[in-house]
Structure P
Amino acid sequence: MSQALSIEIDRDDWTPQAYRPVWLAMREYCATRTPQSPDKLWLLSHEPVFTQGRNGRAEHVIDPGNIEVIPIDRGGQVTYHGPGQIMAYVLFDLKRGGFGIRRLVSALEDSIIETLATFGVDAWSNRSAPGVYTSRGKIAAVGLRVSRGCSFHGLALNVDMNLEPFGRIAPCGYTDMPITQLADFGVRPGLDVVADRLIEALTSRLSVPVTG
């Protein structure tokens, strides 16, 4: 992984952003980047939205109500994004970094697990169902797309949010999947603190310097 130039951190102030412009910006960066372009990690929160992955089924969107459903190009099925959730988008040159998609997924999951451990929350991954799980349910989702050897999309970590919209879908295709968040464990450190620890865990695992 030592071939990677650096990771530029673009960190939002957690004002919820509309999903579609961020998604289009990711696609544009991936389509136009060069071998010299830096890898990027975007951290932000979204306005309420359901995103339906390429493997999604219409019947898994049970009752969206007034929340928009956007079909997108990542793997996986339907999930929910909203305020109080950390989105970490990974725009990485996998070939230059010397690792494949499975290794990146594992690095994302392990970084979440390491982050949660610093708050006293035990968590684990499941190779057959990407994401991170706890005794109370699923706490983070992971979904990626690779184009021209470069990744985009990333992870969603539930920190302190309204979980009700997850009840309107079958999260990741599972109708009986309990969903949880860090706040359910009595931990409310704020998004900045959680993001700091997530950045540290991920960049350490990828062994690359950070700029920005």
Structure Q
Amino acid sequence: MNRDLDTPTDLLVVAAHPVELAPLEELLAERTSRLRLELCAVGVGAVAAAVGTATALSRCRPAAILLVGSVGAYPGRDVPQQGLVIAASTHWLAPEIVAGRAEIPTAVAATADFDPGLVAELQRALPLARRGRIATTHGITIDDELASQLADLGEEFENLEALAIAAAARQFEVPAAALLGITNRVGSSGRAQWRAQHRRVAGEVARALVQWLEAAETLRGRE
């Protein structure tokens, strides 16, 4: 990891919680990288993640930012063989808005696309991962009926921080991407599934990220 803050960072890797970064820290400690990396836990939930990401971006001045962590899959969504999702875009989702009882003001940035170049690089390095849309929610959906309703509307995956991190990156004009592991089905059993799976999934995401970094370093070495 890069600790010289006078040197710009090639890649800032962020996650909501330190436990999601721990497997990556272990893997990176075992290898030498040409890339200057910084890892940062930015906080759980959209508000904390927005503040934490903006602070990290200001401090590290990275060339790019990558969100790692977990997602829940809405009912009926296929889970890829590797259980990994490369986010193409993210948007704000709230049940009260879906039900028509609230509106998002037009001045609020409620959607964000991740950087197409980074998305393409991740897909080339990780062909078994699925490209998907991430719904950013202010709470975890624990009701099966609501989860099914959201799935019927076309929702694919749920996460609490994706839009906040993408919005902060856009504000700082830093290309952003997200590599997330599927820990659970969204609904009443989701939290128990997350507790049982999140450490294993964090390890899978870490190994996939190192695979991508190795591919990126190979390309850099040829330049």
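Suppose you compute log10 I(q)/I(0) by the Debye sum over Cα atoms at q = 0.14, 0.16, 0.19, 0.22 Å⁻¹, for residues 39-78 alone for every structure in P, Q: which one lands on -0.41, -0.50, -0.63, -0.75?
Going label by label, the one that fits is Q.
Kindly point out which one of P, Q the value 25, 20, 16 was derived from, the read-out being semi-axes √(5λ) of the Cα gyration tensor in Å.
Checking each candidate, the match is P.
Between P, Q, which one scores greatest on distance in nm of label points 7 Å out along Cα→Cβ at positions 111 and 151?
If we compare distance in nm of label points 7 Å out along Cα→Cβ at positions 111 and 151 over P, Q, the biggest value is for Q.
Among the shown structures P, Q, from which was the value -7500 of helix-only ellipticity at 222 nm (-39500 (n - 2.57) for each DSSP H run of 4 or more, over all residues; to 500) calculated?
Derived from the structure labelled P.
Taking distance in nm of label points 7 Å out along Cα→Cβ at positions 15 and 31 as the criterion, which structure among P, Q has the greatest value?
That would be structure P.
Values quoted throughout were computed directly from the atomic coordinates according to the rules given, and no laboratory measurement underlies them. These numbers were taken from a predicted model, which means no experiment stands behind them. Cβ atoms are built from the backbone, for glycine too; each structure is taken alone.
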